[in-house]
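Undergrad: The following blocks contain the structures, represented as structure tokens.
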Structure 1
Amino acid sequence: MIPNFVGVTGLPRAGSTLLCQLLAQHPEIHCEGHSSPLCNTLLGIRRTISDDSFFLAQLDNTFDTSYAHLASAMQGFLRGWHSDCDKQVVVDKNRAWLHAIELLLHIEPNAKLIVCLRDLGQIYGSIEAQHQRTILVDFIDHLADFDRFGRADMLFAKDAAIGAPLISLNAVTDLPKKVQEHLYFVRFEDMLEKPVACMSHIYAWLGLPPFELDTEKLKVGIQESDSHYRMKFSHKQSERITKPKRHDIPPRIQSQIETAYAWYYQLYYPQNK
């Protein structure tokens, strides 16, 4: 049996670790919980094969056959990554899946993505709070020497931790409707405030039978490797859902975020306006 492929993607500090933990509670879902290199590897294969002169020469003479070989090989690689899964659904977590959604659907037409969202000010606040707790260690992209406003500005840059996935989110509205139908958006705040109802809806969207989620007795899975992020992003799992303390954001920074990303709040947090 080939399991249905589901990618978990979206913004940092937006509950992807919690979501994977909740998904893993369902008996028909295989979810390891930590980030996977599968998406990055598939993107790497595309870059490598596109620069291979031998393969390009084959396309000149036998395009249909050679392209079909590539499609079959990439599909086999994706399915083979989780070949030990005996569940109905396999979940693979990587923030780049949203960026690669059209590539993914070309390889696996029935794949689905769950996209994690959170108030942008609170995402920044979570990163800043973790930085203050680990201030003796710099960020992987060396942001420690900036002041708070400068650090926020850099985090929202187009190739940075918050900015890069935001670009992919902003591009969603440009996708064909048939592609958008493979996306499910879940807000961090909803997972915390009404986890049972939220997960019941997700299970149903995945075509799974109902499952009674016990939010006071959760199984703890594999912990994310925080050293990859220089300890700036903690990914601890708990046996119960606990609502984190709301971060106090400097008004100037919050105002700048809401102004620059008004489209985000209009789409996903219209109640804030």
Structure 2
Amino acid sequence: MIFIALSVVCSVVVSVLLKLAPRCGVDVRQAITGNYLVATLLTVLLLDPRPSLLELPAAHPAWRVLVALGVLLPAMFVVLAYSVRRVGVVLTDAAQRLSLLLPLVAAFTLFGEAFSWHKGIGMGIGLAAIACIVTRKRAGAAGAAGAGGWGWPLAVFAGMGAIDILFKRVAQLTGVPFADVLLATFVLAFALAMLATVWLFASGRAQWHWRNAAGALLLGVFNFGNILFYVQAHRHLAQDPALVFSAMNIGVIVLAALVGVLWLGERLGRLNRAGLALAVAAVLVLATA
């Protein structure tokens, strides 16, 4: 359980860092780019990957999946950053956890998994939770901050769900170790993010400051830690994946709620609070399906 707890903490810390970055004068775009360099180095040092993907032909399905991941990962980091700024850590993390609904739909439609009423009920509860979570007040100061902000948690939901589907596709590919996939994904994400960052500097839209490097280091360490501890939890509890799945998702929703409300001063409406409760219920139902 210690690996699950560490993964939960790392996941919530990433969201908190993205929210606090602008307050600390950190350019989130540069921090996201540097984060993938840090994650790449940590993957090499701790997971001992091999460049086995270089031996695959260009037409191999793995390359298409990896390119999609390399584009989506940095793009979703930007979406997460905007989401936590517009709607807060609590609702953003809840939307991220509920993105599990999309891989479930894909499992039934693309991967040939049998549908069950148990899973259908869990998905229905999850959709209701999403509807409650993205509902924002539009009156007063809170409404001004959240006007139109519902689109960001929906983008988090869709993007993270797509990433989960792609990683599931990777798992189906034979002869491609996970550590190698992780290394290739981080390298590609860093390369694409670096191109965007170079363009920002060339167009005068970004300036360098040491705070950006510090932000990248912190973001990279906790982003990598989230993945590493989650994988370790599945390895140590291989006979009980439902426990890992439910504990991870519920843990993130609860901890994010505590941090967002008690420390960051985020305000939730009644529907938002109901959505969080429904999100926990949906995770429990799906984990036991």
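The numbers here are math on the coordinates, done by the rules we state, and not lab data. Bear in mind the structure is a predicted one, so any value in this text is a computation, not a measurement. Cβ atoms are built from the backbone, for glycine too; each structure is taken alone.
Undergrad: State the single structure among 1, 2 that was used to calculate Kirkwood radius over Cα pairs in Å, for residues 122-209 alone, giving 17.0.
TA: 2
Undergrad: Can you tell which of 1, 2 yields 2.9 when distance in nm of label points 7 Å out along Cα→Cβ at positions 2 and 18 is derived from it?
TA: Going through each structure in turn, the value belongs to 2.
Undergrad: Looking at FRET efficiency 1/(1 + (r/R0)^6) of positions 26 and 178 (r between Cβ atoms, R0 = 25 Å, to 0.05), point out which structure of 1, 2 has the largest value.
TA: Looking at the calculated values, the largest one is 1.
Undergrad: Starting from the value -25500: which structure in 1, 2 was helix-only ellipticity at 222 nm (-39500 (n - 2.57) for each DSSP H run of 4 or more, over all residues; to 500) calculated from?
TA: For helix-only ellipticity at 222 nm (-39500 (n - 2.57) for each DSSP H run of 4 or more, over all residues; to 500), the value -25500 is produced by structure 2.
Undergrad: One of 1, 2 was used to calculate mean count of other Cβ atoms within 10 Å over residues 154-161, giving 20.8; which?
TA: Computed on structure 2.
Undergrad: May I pose another question? Among 1, 2, considering only Rg/Rh (Cα atoms, Kirkwood Rh), which has the greatest calculated value?
TA: Largest one: structure 1.
Undergrad: Using relative contact order in percent (Cα under 8 Å, 6 or more apart), single out the structure from 1, 2 with the greatest value.
TA: Across 1, 2, relative contact order in percent (Cα under 8 Å, 6 or more apart) peaks for 2.
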